[in-house]
Structure P
Amino acid sequence: MKLDIRLNQKSLNHAIGELKKYKDSLQTKNEIFLKRLIDAGIRVAERNVGKYTGYVSFEKEVSSKGNVGIGILRGKDTKPFVSWWYYNGTKKEVDVSGILMSEFGSGWLAEVLFDVTGVGQGTFPGQTHATDFQWFWRDDKGLHVSRGELPTHPMYKAMMEMYKEIYVIAREVFYSG
């Protein structure tokens, strides 16, 4: 907002009125800003779920109290993903979180971008092959080999996009009309 103020009563009253209008619009502008910023993150996250497309979704939550706004980008599993295999003649299966697998990966292919306690190679509960260079398993389609899952980092890339866009979106929302 830019005001041209002269030192007279009419100009000062006009400036005070414009500032009150701007103040009244801040809550709405803040919500628009947060929604647009999170939408930019969601677009990037949706392009980076790898093979878990259809198992993962993203949602936003925006709320405000006074002129303070809170925006949350949440990634979540939308349907069950069950991985199964045969081990010593017994069928084994495990529920897999698509959002966690796409973000962090598994096994030797897991890239560690984050220093998060309890996350990384060999931290999946009950895992048996995470630290093996490769492992084999058999299912109804035959014998397979794996070195793990390569992460695609949807939430990390969403965050980086939001950092990149924060000033552009803020300028458009708060400094326009």
Structure Q
Amino acid sequence: MKIYLIGYMASGKTNLGREIAEISGYSFVDLDELFEERYKVSILEFFDKYGEDLFRKFEQNILLETGSMDNAVISTGGGTPCFFNNMDFILENGRSVYLRMPVPLLASRLATIRKKRPLLKDVPPGEMEDHIARQLKERETHYLRANLVADGPDYNAAEIVRRLQEP
């Protein structure tokens, strides 16, 4: 089985993914980390040099590679499910969990690292919550297709694993 974690930036996909992998005995894969290792460039630098369109194509190629993995927890990028037919692929190839987090908490978590995030680096601090809320509104049509919605910030990895194993 594969477990895909989806959700907005800073919703906890990587940290929770590692915890779920440990509990379930699965391997852990972070698509953003895999991208940066493979292409030897940060996502921010890639965006600046080549743009979002090319990034999304490369990101999709890495996502498609997960189809051949077994027993893996896969943390996707925040936008991964929202492009091409990526969410269809996720639903066809594993179980998915949308990690839903309140906008003010996302804004707070992203405040100090926004300069490292290509889609947030130019957003003025005072406009962060509104920007996130608008982007989430667009993305939630994809996120809410997940097999399970987990509300944060107090995710329970063991409970998520248990719920994913239910028929």
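All of the numbers you see were taken from the coordinates with simple rules; none came from a lab. If you're wondering where the values come from, they're calculated on a predicted model, not measured in any experiment. Cβ atoms are built from the backbone, for glycine too; each structure is taken alone.
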Computed 9.1 for mean projected area of the Cα convex hull in nm² - originating structure among P, Q: Q
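For FRET efficiency 1/(1 + (r/R0)^6) of positions 76 and 108 (r between Cβ atoms, R0 = 30 Å, to 0.05), which of the structures P, Q scores highest? Let's see the in-between values first.
Details: P: 0.65; Q: 0.85.
Evaluating FRET efficiency 1/(1 + (r/R0)^6) of positions 76 and 108 (r between Cβ atoms, R0 = 30 Å, to 0.05) on every structure, the highest lands on Q.
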Which of P, Q leads on distance in nm of label points 7 Å out along Cα→Cβ at positions 20 and 100, largest value: P
So helix-only ellipticity at 222 nm (-39500 (n - 2.57) for each DSSP H run of 4 or more, over all residues; to 500), computed for just one structure, reads -15000; which one of P, Q is that? Q
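Any idea which of P, Q comes out highest on relative contact order in percent (Cα under 8 Å, 6 or more apart)? Before the final figure, lay out each step's value.
On the way: P: 24; Q: 35.
Structure Q comes out on top.
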Could you tell me which structure in P, Q was used to calculate mean count of other Cβ atoms within 10 Å over residues 12-19 as 12.4? P
